[in-house]
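Below are structures written as structure tokens.
Throughout, read-outs are computed from the coordinates displayed, never taken from laboratory work. Source: prediction; values computed, not measured. Cβ atoms are built from the backbone, for glycine too; each structure is taken alone.
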Structure 1
Amino acid sequence: MTYNQIITELQTISLANPFVKFFGTGELWEVEGNLKPAMDNLIVWAAPVTSTVEDNQNLRTFNLLCMGRPHKDKLDEQEVLSDSESVLKDIIKALRFSDDYDIQGTVTLTPFKEDFGDWLTGWNAEITIVSDESNNPCDIPE
């Protein structure tokens, strides 16, 4: 799978969840100020970290964030944390049970609060998606 195919798959899985209204990708600093229209709903953001080519596999690591903005009184902060954690776990399950790729190892979710200048709250999971990579020299364009 190409990088674009993985991003498309992450987007499709994310937006299939009724709690998620926006999917974005890019560096983490791009989250800030980039999500104003979607702030009343949960957001999933995929930030690329590394791409490693092994013998017959490509391992792409992403910071996958699911987040939302609690009300100013923060009375719903626990609800945002609960919903965003559930969404990330659903995405991880969908990725684990694919025939085209897998997730490497255990995935740890880390909570965050009041981040990105927009007071976003949610969870961050660093995931490594493993897909097949052809190392046949005949595949190299001349």
Structure 2
Amino acid sequence: MLSILVVYLAGVFVVTIVLRGYDNETKVNLIPFRSLYLLIYELVHSASTWGIKNIPHELTFMVKGLSNFFGNILLLLPLGYLAPVLKKSIDKWWKSGLLGFCLSMIIELIQLIAYRGFFDLDDVVLNAGGCLIGWFCYKKWIEACT
């Protein structure tokens, strides 16, 4: 199980740091849920401006934002499941959330320092939330097995 965790974390590093292009501009978003707000605003604005019939067309332009939103949740979900399997002391939901928060902060800071993306508070919140979802899945699995 430890080897699975190591391979998973290496994959997270590759996806979040290595595969990102170099960007010499420093960008920081410290406004919580700004990305989600912009997605919803764009959908509502396009519906009110162009009419309901154009929403599917507008959604195609929002795929990047939606995949970023759900991708950030899914990114650390496996960690929330694997961590309590390997370390029994991660027996509380807040410990899993803290683990997801800390790992996400490390990722975001590396991206900021290495110019491989930008620091986005939304990513931290969504990553930690994904880790929590993984922990709750683990707990449900344990309950189902006992």
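1, 2: which one has Rg/Rh (Cα atoms, Kirkwood Rh), as calculated, at 1.03? The value was obtained from structure 1. Out of 1, 2, which one gives 36 for relative contact order in percent (Cα under 8 Å, 6 or more apart) as computed from the coordinates? It must be structure 2, since only it matches.
-7500 is what came out when helix-only ellipticity at 222 nm (-39500 (n - 2.57) for each DSSP H run of 4 or more, over all residues; to 500) was calculated for one structure; which of 1, 2 is it? That value comes from structure 1. Between structures 1, 2, the greatest calculated value of mean count of other Cβ atoms within 10 Å over residues 63-70 is seen in 1. When Cα extents along the principal axes in Å, for residues 7-70 alone is computed for each of 1, 2, the one that comes out at 44, 25, 16 is 1.
Starting from the value 1.2: which structure in 1, 2 was distance in nm of label points 7 Å out along Cα→Cβ at positions 31 and 87 calculated from?
1
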